[in-house]
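Take a look at the structures below.
Just so it is clear, none of the values below were taken in a lab; they were calculated from the coordinates. All figures in this text were calculated on a predicted structure; none of them were measured in a lab.
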Structure P
């Protein structure tokens, strides 16, 4: 669905639509949102990683370092969509931790 009119309201709605398609609705599933920090590495580390992982997602920084995409790293580790009991990583957004029920509650 494209934006027909460029206005603050249409831009806001487009952002809401994108976020809604990628992030879980807190009214439907409890979640901690996204709080991961994208790690920064030296150019040497980045080049070494790029040899092993040609599709690595990274961004050059003004300070000469490279910022790695935490979401990509989590996906490569196989954690996107992972679930252990009621706690897990969202299936469509690797940066979001979700509570499928009673995760984190005391079991005593």
Structure Q
């Protein structure tokens, strides 16, 4: 087994939903989706974003798109019009999730 970043075999999109950010994690292959489905849990995402996410994290599976969608509640300091945060719309949270590491088999080819 080896550890690699999600950026090695996924891409992401993110934005805001009020005071929560919406983070979509999309695998390039079915093998990659199997990895994220089993390892990228709501609890792991909450821990990964512990410095900014004060509320719960919800996870939704979108298997036909090889994707997971996360809602990080209470992560934007009140949202776009209220927050003093640099990224009050959560646009950088997609890049943030891609830095998370997961374990894959040594022969894993995610692309």
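Ranked by volume of the Cα convex hull per residue in Å³, structures P, Q are led by P, which has the greatest value. Using relative contact order in percent (Cα under 8 Å, 6 or more apart) as the calculated read-out, with 25 as its value, let me know the right label among P, Q. The read-out was computed on structure P.
As an exercise: helix-only ellipticity at 222 nm (-39500 (n - 2.57) for each DSSP H run of 4 or more, over all residues; to 500), calculated from one structure in P, Q, equals -5500. Which structure is it? Matching structure: Q.
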